[in-house]
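Quick note: the coordinates plus some simple rules give every number you see, no bench work behind them. None of these values were measured; they are calculated from a predicted model. Cβ atoms are built from the backbone, for glycine too; each structure is taken alone.
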Structure I
């Protein structure tokens, strides 16, 4: 008899991410590093601090997602293998959900999900809100937190050996949400 698996993401994954990737600690570190810096310098600090955070967070989301598998993920892998479609977009979406739920504490909003494109949006954003609270509106408007998502997406697609173009198509200051798209290269 096989062991029964839940269809839901294991709560241990989300708890671990929440503990290991504390948003407030990240923003406190960022605020310390940008104290008395010019706008151009703030962008450089953000690329480093937020870029590294996003990379490590996605790597950990993938590691934990593999370690604590669920029935939904197992079916996604089976379908990807049997159809020859591969991990895009469904396996990618699963890791994005873990990434998002572990930090934003809400489900991922998927806009487009097909074999050519995976687009999701975020908003409101815990990172942006924390930056605004800690460093002020002017720093928040720089949208430096985009480096978290962009670096995480690059790690995700590199890890799955997928050739995609990743881009940011909307931002909270302009559209009221951030939107990221991955387009598969032919």
Structure II
């Protein structure tokens, strides 16, 4: 993959590469500036978060999201990016960049940031051990792991990382079990002497 990436970069127009790189850098800097607004204002705006539905949103997002709407008809919505934008940027016509670090800081203060990110690191390690490490890497396992990794957005509310990651793992597990069951049934119907190992 590294050699293929180097080949693609070396054959592309240098101006296009620089333009794409600066665009990505500008998007990242915009996220940092939004985080800066949260860092400088979270203590002052903390008393107003409950009226915007943002108070203690990490715990609320995690436990509410795992309950299906058909079981809880009046289930409240998870964190609202527009409410966040309205409170912190005084403009609800756009969803400003949200980061898990800013979300942890708003909810638990400065001590919550390293602890919360440590929990994410433990989750990532657990899933890697469960699907990849010291195991035969199959297409199903590697697909599930890749889907899990890309489902974790570092540009959103902290609680949604667990929600989306958990959903992807559950869907991948159910899919792999069903596929394995169907393959076992298919193999059991083959004539004798034609079993696949």
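Rank structures I, II by volume of the Cα convex hull per residue in Å³ and report only the one at the top, that is, the highest. Walk me through the numbers before you get to the answer.
Values: I: 111; II: 194.
Top value of volume of the Cα convex hull per residue in Å³ goes to structure II.
Looking at relative contact order in percent (Cα under 8 Å, 6 or more apart), point out which structure of I, II has the largest value.
I
When distance in nm of label points 7 Å out along Cα→Cβ at positions 76 and 156 is computed for each of I, II, which one produces 0.9?
Answer for the origin of the read-out: I.
Consider the structures I, II: one of them gives -22500 for helix-only ellipticity at 222 nm (-39500 (n - 2.57) for each DSSP H run of 4 or more, over all residues; to 500) as calculated from the coordinates. Say which. Show your work: numbers first, answer last.
Working: I: -18500; II: -22500.
Only one of I, II returns -22500 for helix-only ellipticity at 222 nm (-39500 (n - 2.57) for each DSSP H run of 4 or more, over all residues; to 500), namely II.
From I, II, which structure was Cα Rg over 2.2 N^0.38 Å, for residues 44-99 alone = 1.23 calculated on?
It was calculated from structure II.
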